[in-house]
1. Could you tell me which structure in I, II was used to calculate distance in nm of label points 7 Å out along Cα→Cβ at positions 81 and 97 as 1.5?
2. I, II: which one has semi-axes √(5λ) of the Cα gyration tensor in Å, as calculated, at 22, 17, 13?
3. Can you spot which of I, II the value 2.9 was calculated from, given it is distance in nm of label points 7 Å out along Cα→Cβ at positions 49 and 73?
4. Hey, relative contact order in percent (Cα under 8 Å, 6 or more apart) derived from one of I, II reads 39; which structure?
5. From which structure (I, II) was helix-only ellipticity at 222 nm (-39500 (n - 2.57) for each DSSP H run of 4 or more, over all residues; to 500) calculated, if the value obtained is -1000?
6. Which of the displayed structures (I, II) returns the greatest value of mean count of other Cβ atoms within 10 Å over residues 17-24 on calculation?
Structure I
Amino acid sequence: MKRLVLPVRAFGKRLVYEFSGISVRGASFKVFLRNELKKVSEYHTPVELDNSNVAGRTEDGVPIPINTLGRWLFGVPGYAGNAVFDGFKDVLEVIVNVGGGVSDDVVELIDRLFLAVGGVRKE
């Protein structure tokens with residue numbers, strides 16, 4: 001599978017997804033989504049950041065590479081992902097910052113990922 005090249009931090013264009021069929025609320029919403037999406041192949045799509053020096057870190061300083069779409073979205077210790085999870089609204093929401101330079105193929109991939117757990121992108 002071809003690696004996607006993504007920005008370390010994406011600003012500008014945002015994708016907003018709503019989830020109406022999930023009963024998990026609050027801070028648990030992000031954890032629930034991540035655990036469910038780990039079962040979906042798109043989550044594991046290989047990525048490469050436009051700045052290869054960026055990585056997360058374990059508590060003892062071991063680098064955690066940002067090498068999958070899931071890690072880029074959700075983050076890892078020491079690297080905040082590019083998605084914001086709001087589990088406190090009446091309609092649960094995920095906002096993904098994709099910036100202006102991300103291709104339509106990447107947007108479609110993110111759409112498929114969240115659709116797998118009932119997410120619908122707001123236009």
Structure II
Amino acid sequence: MNTVEVHNVYTLYELNEDGSAAQTPILAYFRPQDWGNPSRWHYHQCRVEFCYFDTTYINNCHLWQQVKRNSPEAFQYIAPQLFMVFMPGTPQQLAGREFLEGDDFWHSEWGELPPYYERDEENY
């Protein structure tokens with residue numbers, strides 16, 4: 001049996017600019033550029049493992065949401081999409097709170113500036 005392990009990022013845009021609930025939330029498959037803003041983004045992580053034919057897929061799911069929820073509630077909002085596995089996925093370092101990517105931005109009030117992630121060009 002083959003195993004494919006990936007890191008996938010899900011961002012749920014569910015609030016309007018004025019803070020009211022959006023009529024139609026939008027789910028994007030990348031990390032928000034302002035992910036460091038703790039008053040705007042809430043981060044959750046889970047791992048989904050499933051078999052499909054002769055392959056086991058391990059999806060390390062990184063979820064960014066605008067509304068604060070506990071992790072089970074957070075993942076219930078996007079449960080069907082957790083089984084959408086994008087390959088090769090996102091580098092693990094750019095899915096969570098560890099590193100900045102080139103298009104990300106940072107404000108000093110969010111805390112200490114994280115390091116920038118340097119991609120290995122051969123594997124990109």
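1. On the way: I: 1.5; II: 2.1.
Clearly, the read-out refers to I.
2. Values: I: 22, 17, 13; II: 25, 21, 11.
The read-out comes from structure I.
3. Details: I: 1.8; II: 2.9.
That value comes from structure II.
4. Values: I: 39; II: 30.
Source structure for this number: I.
5. Values: I: -6500; II: -1000.
Here the read-out was taken from II.
6. Values: I: 14.5; II: 7.6.
Comparing I, II, the top value of mean count of other Cβ atoms within 10 Å over residues 17-24 belongs to I.
Bear in mind these aren't lab numbers, they're just calculated from the coordinates by the rules spelled out. Just so it is clear, the structure is predicted and the values come from calculations on it, not from any experiment. Cβ atoms are built from the backbone, for glycine too; each structure is taken alone.
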